[in-house]
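Take a look at the structures listed below.
Computed from the coordinates by the stated procedures, all read-outs in this text should not be read as laboratory data. Not measured: the values here are computed from a predicted model. Cβ atoms are built from the backbone, for glycine too; each structure is taken alone.
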Structure P
Amino acid sequence: MRRGLIARSEAELPDAALEERLARVRAAMTQAQLDALIVYTNNTRPAGVSWLTGFVPYWSEALLVLPRQGDPVLVVALTYRVKTWIERTSRVADVIHTPRIGIEAGRRIAAAKAEAAVGVVELDMLSAGIADDIRQAGPHLVVSDASELFAQARAPADTAEVSLAASATAIALRALAQIPHDGAELGTMLAAAEAAARQDGAEEIYLAAAPDLARDRRLRRIEGEVARGSSFAVRASVAYKGSWVRFTQTFGCSQAASETATERLAVAVKGLPDARGFDGFTSWLVEGCRLTQPLEPLMGSGLAPAALSPHTLVSAQGCLHIEGAPVLVGAAALVGSGVLRADRATTPRSVE
């Protein structure tokens, strides 16, 4: 369950942006001859429905039903008492409340066309109970997986998506600025960073740390007070109005080493989808949102590369050995353009 405030800002996510996204998906549905699309959402897989409607759940689950012709409807397992909140934070034609979301989704589609062709984003990940309910309510529906259709429709990132990611990056940077290079205990420093992010409007923030890079480069959640070395790293995963980014910073290294790592990462992400820019990194990972998971591993050391379209929004992180010591670095970026700059959140070209 999320702990931060979820609210929609039409200035940051205007209706026109959502309409354009719906139009992109409907164009893909027309080409694939789909009559309707179903997208699942919960608090761990919110990104697909959020991208189309702005809705981000605190908890529970829902299905977005998008007919090829007609307005999207959100079928939620939440109680009626949150109806007005959902209507304030999302842009859908109607919100239907029911404990059997699959039954209602299938019924609505079948009522319009009994033998409708229905695409489900991440069909293989849909729970058996919901999938069975859809088929029960619409026994003649032709259901197929629409994951690749959806992934291709949502790339590249639009102006609003990039701007929200830049805002999330700014929150992460201001949070990490609360961490001194020496002095306080690590747990205390992380608590200050989390508090700063939440006061800054983050819907969620997860902090992970490698307390002593000389001993272990693995990032992990810190519980209580933990002894740290002279060099340590912190990764902030921040959500802001449905947009997730990761930012990683190493503390205790020299300014020159930090600048070198940042420059190397910028060059590497600018060369994507060609991964040769990451040659020389000890390890690296590129994550992004193709479907419903906000930060899905897309390519990296030990991973088979995924197809990345130019101007796709990703978060990249890696480890370099500089001046004889490991330096961890990470930032949000646009494929083929560069690292996202937090100080230019209103333009889609806010990259270095």
Structure Q
Amino acid sequence: MSTQKFKLTLAAKPTDNKIFYPNKIMLVGSCFTENIGAKFQHHLFDTNENAHGILFNPISVQNAIIDYLDNKQYTTEDLFILNEVWNSWHHHSRFSGLTQQQALEKINTSINNAHSFLKKANHLIITLGSAWLYTLNENAPSHKGLVVANNHKAPAQWFEKKLMNVSELTVNLKSLVGRLKSFNPHLNIIFTISPVRHLREGLVENNRSKAVLIQAVHEIVGIETNVDYFPAYEYVIDDLRDYRFYAEDLVHPNYAATNYVWEKFVETYMSHETQIVMKQIAELQLAKQHKPFFSGSNEHQKFIQSCIEKSTALLNQYPFLSLQSHIQFFKEQIAK
């Protein structure tokens, strides 16, 4: 008797392009980038994440990465003031400041760090969110024709909206990949498409946008070496395929969905040895968060001593892991 299938499952395909400790991993792109970036950080990978803040459209992603390649230093001419705050059209609002100097210091420090990191990075994960572009028009006080990364709550009449086409995006991505390889020949690039729905555009418009991104990225993956596509979008939309895996806004994947995608990412890119180390680190992270009822009890003190020994042994085996703070934390829990 045959068993009826009620869902499709997208199996992970392990790649030769593995991620190891102590690889350097840069992440750029949408808010889904930050969800995955948090997983890397939890497992103590060496990362640089969204040095311009959250970016959704490919032009803003491209502009940001070119800033890192060129180590661009922003000046007051690159800023504008709105609602008493100085902002950059290329950056998320977390880089804004009450003074020009505050904004420029945050922006340029972040670019300096990203430039240095990208020189030595082993992997660059680029997550594209939307192919819709918002461009400043003649109603804006300055920077007419500029594609913005963030609207900074500016009036809607300052912007014109248009959808990128596949050929335009493919040309841009091919140029970007070429520049990245020239800058860092050892870099491996992983493209993903964010499963976050951009309902502000509408469901049909969101799907049109995702289709442009998917097609253009696959065009690049098909012709470039050391460039992969990780199907984060398909894992949520086609594999999980259920609104139970979205937050209450029905736009953002929830904790369970993000964990599922992360597990698939680990299966795809992490070696067996790397996964063993990740498991040990996750156990130490959990132990660090543990809140005992009786911290002075013999049982808890044995637990703390065990954590110190595990942390020390792991650090001795992998000296590049940032476990010193864990060891210090556990030592401070020893009863005097």
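Between P, Q, which one scores greatest on distance in nm of label points 7 Å out along Cα→Cβ at positions 90 and 186?
Working: P: 3.9; Q: 2.7.
Across P, Q, distance in nm of label points 7 Å out along Cα→Cβ at positions 90 and 186 peaks for P.
With helix-only ellipticity at 222 nm (-39500 (n - 2.57) for each DSSP H run of 4 or more, over all residues; to 500) derived from the coordinates and found to be -9500, which of P, Q does the value describe? Could the numbers behind the result be given before it?
Details: P: -9500; Q: -14500.
Only structure P yields this read-out.
If you work out mean count of other Cβ atoms within 10 Å over residues 154-161 for P, Q, which one comes out largest?
On the way: P: 20.1; Q: 13.8.
Biggest value here belongs to P.
Please compute FRET efficiency 1/(1 + (r/R0)^6) of positions 18 and 74 (r between Cβ atoms, R0 = 25 Å, to 0.05) for structures P, Q and give me the label with the greatest value. Walk me through the intermediate numbers first.
Numbers: P: 1.00; Q: 0.10.
Once FRET efficiency 1/(1 + (r/R0)^6) of positions 18 and 74 (r between Cβ atoms, R0 = 25 Å, to 0.05) is worked out for each structure, P has the highest.
Tell me which of P, Q gives 4.2 when you compute distance in nm of label points 7 Å out along Cα→Cβ at positions 202 and 266. List each step's numbers first, then the result.
On the way: P: 2.4; Q: 4.2.
Comparing all candidates, it corresponds to Q.
Here relative contact order in percent (Cα under 8 Å, 6 or more apart) was calculated and came to 19; which of the structures P, Q was it taken from?
Working: P: 16; Q: 19.
Structure Q accounts for this read-out.
For which of P, Q does Kirkwood radius over Cα pairs in Å, for residues 66-145 alone, calculated from the coordinates, equal 14.3? Intermediate results must be reported in sequence, preceding the final value.
Working: P: 13.2; Q: 14.3.
Checking each candidate, the match is Q.
Work out which structure the value 11, 30, 37, 21, 1 belongs to, where P(r) over Cα pairs in 10 Å bins from 0, in percent, for residues 98-217 alone was derived from one of P, Q. Before the final figure, lay out each step's value.
Details: P: 11, 24, 17, 21, 17, 8, 1; Q: 11, 30, 37, 21, 1.
The read-out comes from structure Q.
Quick one: distance in nm of label points 7 Å out along Cα→Cβ at positions 242 and 274 came out at 3.5 when computed from one of P, Q, so which one is it?
On the way: P: 3.5; Q: 3.0.
Derived from P, not from the others.
For Kirkwood radius over Cα pairs in Å, the calculated result is 22.0, so let me know which of P, Q that is. Kindly include the intermediate steps, with their values, before the conclusion.
Working: P: 21.2; Q: 22.0.
Matching structure: Q.
If Rg and Dmax of the Cα atoms in Å, for residues 26-177 alone computes to 15.4, 47, which of P, Q did it come from? Walk me through the intermediate numbers first.
Values: P: 16.1, 57; Q: 15.4, 47.
Matching structure: Q.
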